[in-house]
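Each in structure tokens, the structures are laid out below.
Read-outs throughout are calculated quantities, based only on the coordinates presented, and are distinct from any laboratory measurement. Keep in mind that what you see is a predicted model, and the values were worked out from it rather than measured. Cβ atoms are built from the backbone, for glycine too; each structure is taken alone.
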Structure P
């Protein structure tokens with residue numbers, strides 16, 4: 001399918017790789033990648049690796065998108081449910097916010113998505129971070145800071 005679609009976009013460079021080679025490329029040369037298209041089985045593994053390479057599974061969103069919109073698309077944080085940290089106040093909510101922004105974008109709510117991502121960026125730039133990315137804030141503090149930033153409040 002990729003080869004067929006690629007003919008419609010001759011200015012886009014694409015490459016076909018086996019999943020094991022892709023893990024090496026993601027690790028050693030991530031700057032050479034822009035978009036990865038894969039089956040759900042391989043994309044699940046590759047998205048976990050991408051989150052880890054970014055510093056934490058707590059910051060990365062993922063989506064299974066049907067671009068033709070014949071079937072529902074699904075959006076979720078890469079980290080999944082993370083039952084091992086339930087109730088400890090250390091879960092990083094950034095992936096959930098970023099996932100929501102992806103979903104809003106997909107639904108055509110570009111302004112809302114941009115506002116949410118701007119709030120997330122303001123909060124992370126201010127250093128309000130959970131321990132998994134070097135901060136001291138808990139889940140509630142990061143969530144509250146993002147909500148306040150969306151509302152236009154100062155976050156510090």
Structure Q
């Protein structure tokens with residue numbers, strides 16, 4: 001039932017007016033709080049954030065202001081940290097989590113400017129560029145997957 005609610009929210013967020021309503025209604029902040037709790041709904045909150053920030057500068061700004069980077073980057077480093085559940089379904093969702101995280105980062109880097117953009121970029125240079133290393137791992141992984149798909 002909970003999953004169905006999040007599916008409906010994601011479907012609704014395909015309409016720009018609904019994205020704006022989510023931002024105005026403090027939905028971004030709620031999704032960040034849900035992610036911080038790292039329960040089952042954290043996965044769905046991550047997906048909602050992805051849909052909310054797609055081509056939406058206001059949502060990206062709100063995410064940074066809501067301290068969302070503090071929650072997003074640990075998940076970027078370890079997608080399994082989004083949800084602490086050890087179930088088989090949870091493990092299958094790790095790849096989807098990774099894709100949503102990369103999509104959110106893409107939205108943030110493409111849409112933000114000024115101080116918010118600088119805050120995102122500064123996260124990549126923390127701790128000896130570990131996040132850049134992770135980004136390169138993901139690039140290699142996706143490049144390999146794309147090459148294999150092209151050869152099939």
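Looking at distance in nm of label points 7 Å out along Cα→Cβ at positions 21 and 37, point out which structure of P, Q has the largest value.
Working: P: 1.7; Q: 2.3.
Ranking P, Q on distance in nm of label points 7 Å out along Cα→Cβ at positions 21 and 37, first place is Q.
helix-only ellipticity at 222 nm (-39500 (n - 2.57) for each DSSP H run of 4 or more, over all residues; to 500) computed as -24000: which structure among P, Q?
Numbers: P: -14000; Q: -24000.
Corresponding structure: Q.
If distance in nm of label points 7 Å out along Cα→Cβ at positions 13 and 141 comes out at 4.4 when worked out from the coordinates, which of P, Q was used?
Going label by label, the one that fits is P.
Here relative contact order in percent (Cα under 8 Å, 6 or more apart) was calculated and came to 15; which of the structures P, Q was it taken from? Kindly include the intermediate steps, with their values, before the conclusion.
Numbers: P: 15; Q: 21.
Derived from the structure labelled P.
Compute Kirkwood radius over Cα pairs in Å for each of P, Q and report the one that scores greatest.
Working: P: 17.2; Q: 16.0.
Top value of Kirkwood radius over Cα pairs in Å, among P, Q, belongs to structure P.
Which one of P, Q has mean count of other Cβ atoms within 10 Å over residues 29-36, as calculated from the coordinates, equal to 9.5?
Working: P: 9.5; Q: 19.1.
Corresponding structure: P.
Could you figure out which one of P, Q the value 1.3 for distance in nm of label points 7 Å out along Cα→Cβ at positions 61 and 77 was computed from?
Derived from P, not from the others.
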